[in-house]
Structure 1
Amino acid sequence: MDILISGLLLGGTYVLIAMGLNLQYGVARIMNLANGEMIVLGALASFWVFTSSMVSPLLTLFLVAPIAFVGNWLIYRLLLVPLVRRAKNQGQLEVDSILATFGMSFVLVGIVVSLHGEYFTYSFLASPLSILGTTVALNRLVAFAFAVVIGLVLYLWLNHSRAGMAVRAVAVNPDSAKLVGINVLKVSALAFAVGGAVSAVAGVLISTFITLDASVGVIFTMKALIIVIMGGVGDIRGAIVAALILGLVETAVATLIDPGLTLVSAYLIFLLVLLFKPQGLFGRAQT
């Protein structure tokens, strides 16, 4: 039972980490290697607000989310749109976006180091709570609850709103979406901005129970990429299921075998998915 509960809570953390990149890569077709740094920036903002003004991170969410939305929208319009327009095919866009966002990740790391070059952490809702005999921290439970809510809201938005249907149309086939009057660049910018806002919100929630620093963003990006590809690029359900599976497997390996093998187990699952179901758990097979 300890493994199950701890694994689900870890999986909830991974859901938060991966949801933003899933939107950005699945819809805007941007492999954003700076996604982890956006998470770190959200966490740093929460740390500053909490330590300086003792404002709850749950309230800081409503400050960080719109700022991150606008910032990511500007990044897409100013930095990435020129790459989209000059790309002759999807392969070229992916290569160009990887190079551009890889460079952007270093810029953001430099900004974080200049702003706060040390580890940062704070205590919020760290009180223990017993669930079916397993002791967990309340802040992890709150983060898991927010992961569920965010996933549900995104799923409903994508499947039951006009804007969401436009986003799904662009994700499936940008060229066909143009034929029915959808502004692909505008929708892609929206998806990229929403993805960035979700990543920043994830940083706020994760900062309540993890000690962070400027260099940890690359780990977040790596885990997010594994989850997105495992679940099926652009599929919210797939990302959630893949994140929970990864959390459960890593927890089981750390508890029953060796904590040092958790990263190995993550890569092993990733390789198995690539070998036997390359389109992901919920992805569409290529015809």
Structure 2
Amino acid sequence: MTQEFEGRVAIVTGAGAGLGRSHALGLAAGGARVVLLDLTRPDAVADEITAAGGAALAIAADVADLPSVEAAVASAMAQWGRIDILVNNAGILRDKTFAKLTPDNFAKVIDVHLTGSYNCTTAVWDIMRTQNYGRIVLTSSASGIFGNFGQSNYAAAKAAMIGLMHVLHLEGLRHGIRVNTLAPTAATGMTEGLIAPEDLALLDPSTVTPGLLYLVHEDAPSRMILGAGAGVFAVTHIQETEGSWLPPEARTPAGIAAAMDRIDDRSDMAAHDTALDQTYKFIRLARAAEQSDKAE
């Protein structure tokens, strides 16, 4: 078997079951030493890895609690002296329609998914910067990208992963850190009851893990949103139309509606490298319109 992760140390959160277990096993099979984090010690998964000849460290940690995460990272550093890969996978569901969603259920999902990803990433960030090497994956979802009924808390947390990825990509690139987002769909405890039983067999977590391994590989891309499930892989792109400058008298709801065919013309869509790229584009279009008016 190819040991493409030989010598690497990987942290996987939510590693006790489902996607986290699959990711941990996949990394271990590739030669990585794997730190398994879960609310309760994921000893069964660690035992699977060591029985197959791999190296694993099982740690009980709540990703929503920064001191708990920092202690886990310190243990990993004491054991192996480096951290090359972080897979932010831990998650929970508290599905309710927005009308029935309580503040506690909203906050809890944000704490685990978003704050948990921040906690784990900030705990390894300086280590990766010092090493001049790191691979970080944030776990989003089609719910966060496209929406899903009854999942406003979950979707909000998962959409936030994309914004976090964009900024971490920009800040980490010169330090050898590549940051990507995985948007998986799989048959796990989190999706039980949401997907028809006859379709669940297609959605084994192992069908997602190859995408994860691609995103944390030495030659991984950065700033990619990779969808994965049932052995299918797709990339989500965020692009913007060129847009249209409107004169002052047309800057009204009616004027915008009248110009929407130009504003929403998708024939020349493009992605931005940073938020300022959009600002500069708007300035460019406005300046061009001003010059055109002067020329007339």
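FYI, it's all coordinate maths here, none of it is from the lab. Model, not experiment: these values are computed from the prediction. Cβ atoms are built from the backbone, for glycine too; each structure is taken alone.
Quick look at the numbers
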quantity: At a computed 18.5, 57 (Rg and Dmax of the Cα atoms in Å), which of 1, 2; calculated: 1
quantity: Parent structure of the calculated result 3.9, given that distance in nm of label points 7 Å out along Cα→Cβ at positions 20 and 276 is the read-out and 1, 2 the choices; calculated: 2
quantity: Structure with the greatest value (metric distance in nm of label points 7 Å out along Cα→Cβ at positions 28 and 252, set 1, 2); calculated: 2
quantity: Of the structures 1, 2, the one that 0.00 was derived from, the read-out being FRET efficiency 1/(1 + (r/R0)^6) of positions 44 and 244 (r between Cβ atoms, R0 = 30 Å, to 0.05); calculated: 2
quantity: Read-out helix-only ellipticity at 222 nm (-39500 (n - 2.57) for each DSSP H run of 4 or more, over all residues; to 500), computed value -24500, structure in 1, 2; calculated: 1
quantity: For 39 (relative contact order in percent (Cα under 8 Å, 6 or more apart), calculated) the corresponding structure among 1, 2; calculated: 1
